[in-house]
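These are the structures in question, set out in turn.
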Structure 1
Amino acid sequence: RKALISEGQLGGYLDRLRACKRATDRTQVLSEAASMYSFTCEQSLILLRALRYQHEVVQGCKLLARHVTDPHNMHRLLQAVEGSLDRGIVAEYFFKIQRENTERVRQSQG
């Protein structure tokens with residue numbers, strides 16, 4: 001399990017996200033953060049708000065989805081996505097992760 005990101009580390013990533021000129025750079029910074037730390041739902045939402053374009057938010061939700069396992073929090077993350085098509089893509093991804101988690105739990109108990 002990854003350590004929960006601290007407020008200072010989160011601030012550092014937010015500064016880096018805001019300094020990026022290109023969407024691909026922001027996605028790279030977010031990907032790095034997601035690979036190193038875990039996040040609360042609030043922290044995930046703060047990171048998503050630092051992104052500029054809708055396709056980045058969709059990608060960001062996918063990167064952060066593994067940190068958000070509670071259905072209520074998944075719903076909150078979905079609210080950050082504008083447009084029903086994009087929201088559908090993210091929702092489908094969330095359901096896929098939930099299925100994988102359920103399957104993993106079932107196998108570990110079996």
Structure 2
Amino acid sequence: MDEPPNTNPLRTAGSAEVLRRLDHQDTVLRLLGEQLAAIIKLLTPAPQEGPTTTEMLQAIVALLGEHTPLLRDLEGHALNLTRELPRLVAHEVVLAQRFGERQP
């Protein structure tokens with residue numbers, strides 16, 4: 001009749017070498033994991049070392065909110081400059097043609 005399958009692992013010289021290498025890799029990976037954990041711990045700032053990113057962003061948003069009128073005014077002047085600059089340059093060219101070059 002049919003015999004039940006053999007469930008005992010077959011140990012050979014090759015399988016012993018594979019197991020030895022797996023044990024070595026397990027040790028190496030564990031040591032690398034410990035080293036990475038130590039590096040992450042060193043690079044992670046302590047909580048009391050200044051404001052969090054969220055707090056800094058909130059402060060920036062608050063400052064922008066406080067200075068919105070000034071920023072809009074500056075933006076308006078910058079946009080107006082592109083319209084006014086050609087007229088101002090043309091005016092200076094006409095003055096230079098009429099009266100010669102002016103000293104600042």
Structure 3
Amino acid sequence: MDDIFIHQDFKQELKPNMVLQIVMGATRTEHSGKGVATRLRTILCEYTRNVREFQYALAQTTNEATRHIYVNKMGGKKLTIIDPTTWIWKKKNDKLCPYKDYTRGPIPNILIKL
């Protein structure tokens with residue numbers, strides 16, 4: 001998915017400290033519905049913009065609540081949407097489809113302007 005983002009979605013040359021890739025975020029269930037997850041992600045993005053001078057953040061998530069935060073609360077835009085069940089890994093002439101039984105739905109590239 002990173003390759004698709006770089007060559008298809010972003011459409012400009014990547015430079016150091018330009019795009020933050022958010023790989024994972026977690027919030028304890030007892031804190032859900034209190035805005036903690038949104039605030040944690042907002043603080044991360046504010047820090048990377050103000051201190052590290054990043055311009056964008058890229059997130060990829062299967063979780064609907066997290067997707068809602070990135071798209072609806074932080075103004076992110078869904079770009080390419082990938083269906084992992086169709087991924088084929090070409091390794092040593094094997095055409096493995098490691099996620100053929102995956103059931104959590106498509107995964108979008110979400111770009112957030114910081």
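Each of 1, 2, 3 could give P(r) over Cα pairs in 5 Å bins from 0, in percent, but the derived value 2, 12, 23, 23, 20, 11, 5, 2, 1, 0 comes from 1.
Out of 1, 2, 3, choose the structure whose coordinates give helix-only ellipticity at 222 nm (-39500 (n - 2.57) for each DSSP H run of 4 or more, over all residues; to 500) equal to -23500 when calculated. This value belongs to structure 1.
Read the figures in this text as sums done on the coordinates, not as results from a lab. Every value quoted in this text rests on a predicted model; they were computed, and no experiment measured them.
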